[in-house]
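Q: Down below are the structures I want you to see.
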Structure 1
Amino acid sequence: MQTMTADLPASVNPAPGDLPATPIRFWHRGRTVQVEGALPTRSVLDWLREDARCTGTKEGCNEGDCGACTVVIGELDDGTEGAGLRLRSANACMQFLPTLHGRALFTVESLAAPRGGPLHPVQQSLVECHGSQCGFCTPGFVMSMWSLYERGLAAGRTPSRQEAADALSGNLCRCTGYRPILEACDAMFRPPPQPLDRAAVVQALRALQTAEKGSRGVQLAVPDPQHPQADGRARTTRYWAPRTLDDLATLRAAHPQATLLAGSTDIGLWVTKQFRDLGDVIHLGDVGELRQITERCGDANAPGGWLAIGAGASLEDAWQALERRWPSLQEVWLRFASPPIREAGTMGGNVANGSPIGDSAPVLMALGAWVELRHGSALRTVPLDDFYTGYMKNRLGAGEFLQTILVPLPHPDGPNPPAARLQVDKISKRFDCDISAVCAALSLGVGADGRVTLARFAFGGMAATVARARGAEAAVLGRPWDEGTLRDAQAALQSDFTPLSDLRASADHRRTVAANLLRRLWLHTRAHSPLPADALRVFPLR
């Protein structure tokens, strides 16, 4: 059930449970929407099409690959440009409705002009550049372009063609092709600007915030007829969205069986594709402390200090922070899924999920990262390369959660000396928005005498978990970095992993590619005539 309201109560009635019960409230199309009785796993896409009757947002793949369901979510953020409002694109098919609480939802209907009025510049540019044929994918393109449009206006410049291509990497078109759509991305900045009235949105979101002052977060308790209990009665599914780290720790310790939900870019597929029962859900997205990225003082493991990435920081923010310190990560950042996935998903979720083909873990392992785990008030740290114990298994105990990813900052005496070379190569069938067959993150240090002083070679897609190639590392340490050493490392690599064959690549292909990526590293770093970084790159970067 949903209701539309402009006047919100100053408090909510208490309900049994760990937190006060709260309806789901968010801003959409100029109004505050209040939803009650929705299952925690109801998708934003289903709510839009079936309840709100906003059918401009389309259902395509229902797994975040086609972009037909792209929407934009706004949230209060005083630390960014844009009058305290941050906009991020997301796939509505994978976002659960309760995660919109306290936020603003923008859909293609949000761009609609008064009856008889002109189209928004984004829409008009698609018309003039012939960027739509069947039109099914068009609303998703419109929303990705609108997000780009708002960023361009905020920055005071027109994004480059390559930046536009990056912004559209999560949207598929099978009719028009991308040339006219990319031309529309440039043309939409030519008419007089038509920016979002951010002040009005911020005012509405602050009103929501004020109405819930004193509330400790959202709790839902909804009967789920699809999952009956043994006595035949509908089971009650509970959903919590704590707002502080301490509340999260308390909830997690009390409900160790609950599913931890961050960006929903993976767990969303458990529901839409695998039809899994999540049971109770604890959402991390409202815990501001988990979204912070800071620097910490150094210690014996990191003399130069730590880059502390909160487990709830978005993939986009986390990759940006890493790339700022290691510029060679730009390509893998841009190729890590699409903007809607990177802006919704979290690096902590990517690491904790433990997929052997996740691209974060190889990079973090090559940088010597640690993970900070929390149970109640107790903290412990574990090297990332010792975190995984098997396929999709890790060292998290019952009631424990990943709080922070710790990456040693560059320092001459630390695990990441400034002179070390970090090279990351992602091998996949598509350049953009694809899952890796092999991902190699290779960190190499060579001393003044030409001998290898540092070798951390981490690979994804080669085993049941992301792991370091210990044999290949041992084959190069302390030896001259020449072709003979390279060949020994390539030989040792064959014993480090026993890859599987699947739809993405055969085992033999993976072995060959992994060995070739070691050679690629050598070609870039050999003592005589090293190749520049662009020499082996096919596609340009921004």
Structure 2
Amino acid sequence: MDMAPNAPSVVVDPAERAPAGSIAERARALLPRSWAGEDIGDLVSDLLQEALEHRDVDGECAARFLGGANATFRRDHQGAIEWAGTLVERAHSAGLFLWESRGRNVLSRAYLATGEEALGIEELVTAEVLTDGQADPSGELVAAVNGIAATYMLLGLYEDSERLYERLASMLELVGDDWSHHVQDYNRLLNGATWTLALEQVGASDQAQQRLRQARAHAPRDRPDGIRSPIEGDIDVDLALLTLFAEISCHEVSVADAQARLARLTTDHEAESESFVHIALALRLTEMGRLDEARDEVDAGFEDLARTDIEQVQLALRWARTRVAVLNEPDHAGLQEAWGYAQLLTDKVWELRLRRRDAVLDRLHIRRLRSDHDRVERASLEDPLTGVANRRRLDRERAALERSTGVGWVAVLFVDLDDFKSVNDDLGHEVGDEVLRHVADLLRRSVRSQDVLGRFGGDEYVIVAHTCDPEQAQAIGERIVSTVRTHHWEDLHPGLSVSLSAGVAVTDHAYGQLFTAADDALYAAKRAGRDRLVLHRVDGEHLAPSAAVTP
């Protein structure tokens, strides 16, 4: 496989194959190229710029995730933190919790790679909690859960990785995407193989065999050693190698046949999981007393070690090397002492793993309790129809503004649909509700991430924009009026057209007057003919005389 140096041996994301189309689809289509070792940094920047120009929030999140994944694959951990940090912030402000989850998983991987385990675990459990309650399976949900499961495996938390793969199995039946099935087969068997190595080292060989057979039960047995192309082939080869590891470990294939199959695979393709197979061969040869050959397999495993970032594989190779050496010279006091130390170290690593898992489960419990509390709090401040802030939240914003001093430019925008009553009267309240939801979504995509958008009541919306001078406020208002006017409303109902009027008030000191001034500006826009913007600049006790009217 054409991989970058030290390319990860876990498919962090089931790279959904998508044709060229939306920005998000094009971002997803690029992910396999990054995973295969290509530096796509320039392409990521181009996609992000395009998404920002079109104010495509979903495309922006997809591009930022792609940037974080590309940095992760290239071991640029600080770059991954920067990309994922902005993704988390943007997705959270837009209420796109699956994108936030995926960003937090990238952060988790980066923090773990830089030794900041506490931060890494906190981001990881938060990423999982963000997927809770997602009842509608989708490619994004499958990708988020798969990435979290892969990170649990890298932490040695095999039980939690398997727990999520069980959840994924039921989702995949509904999603019905062959590529997602393919990637899950690979990652789940990889988790089982890694778990098996850990159990072998602590003397739980019977349990290791059982675990490996369970992992194999979920992987297809009719997959040939051949490849498809191009990215599918990369995973096919690795899955064939993992399957070979399982067959060797479960005594389902002879050493000679296994070595011949390994030679065929590695001659034709560069494969990233060869260390697994070498370890399995070394253990089998050790059981057979062929210690010189076992040592050769361990040495071959070390040659391939740079291909994997899985700590358990590295530990298993060192453990196997010591075991072969001490069996080869049983009377060597120094080797016996080294073997005793290796066993002690193995036990300590296993104990650390168990403690780490306890800590993760405790954090999951606490994070879920906090999430439940946040959900209740959010619901109390959220409009149930549109999902934007409700009147209660907007009243808080108004009260805060009335207490504010010296916070720079602030703008308040009042937005009201034109002749909305006729929509309800002519087409029914069901269509009217859909219009209100569509307008809320269009407004959400038109404002800045830091702005507060809420439904004031009926068909009236309010936007509170801090650090927003008159020129910026007018640009936001004009964008909103134009976006709603040009939206394809006929897709919702034949013959439907919708427009709105906007009143904007902006000031750098008279904050207590903003809501009233914006309401006055809105009525001025209605009187001026609707489908337009009126801007009032609040200057102390009065409105500035140069109000702007934009048709």
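Q: Distance in nm of label points 7 Å out along Cα→Cβ at positions 55 and 503 computed as 2.2: which structure among 1, 2?
A: It traces back to 2.
Q: Right, next: Of the structures labelled 1, 2, one was used to calculate distance in nm of label points 7 Å out along Cα→Cβ at positions 359 and 511, giving 2.7. Name it.
A: It was calculated from structure 1.
Q: Let me ask you something else. Consider the structures 1, 2: one of them gives 0.98 for Rg/Rh (Cα atoms, Kirkwood Rh) as calculated from the coordinates. Say which.
A: 1
Q: 1, 2: which one has distance in nm of label points 7 Å out along Cα→Cβ at positions 239 and 343, as calculated, at 4.0?
A: 2
Q: Figure out for me which of the structures 1, 2 the number -8000 belongs to, where helix-only ellipticity at 222 nm (-39500 (n - 2.57) for each DSSP H run of 4 or more, over all residues; to 500) was derived from the coordinates.
A: 1
Q: The value 20.5 for mean count of other Cβ atoms within 10 Å over residues 31-38 was derived from one model only; which of 1, 2 is it?
A: Answer for the origin of the read-out: 2.
Q: Compare distance in nm of label points 7 Å out along Cα→Cβ at positions 303 and 431 across structures 1, 2 and report the one with the greatest value.
A: Once distance in nm of label points 7 Å out along Cα→Cβ at positions 303 and 431 is worked out for each structure, 2 has the highest.
Quick note: the coordinates plus some simple rules give every number you see, no bench work behind them. On a predicted model such as this, the values are computed, not experimentally measured, just so you know. Cβ atoms are built from the backbone, for glycine too; each structure is taken alone.
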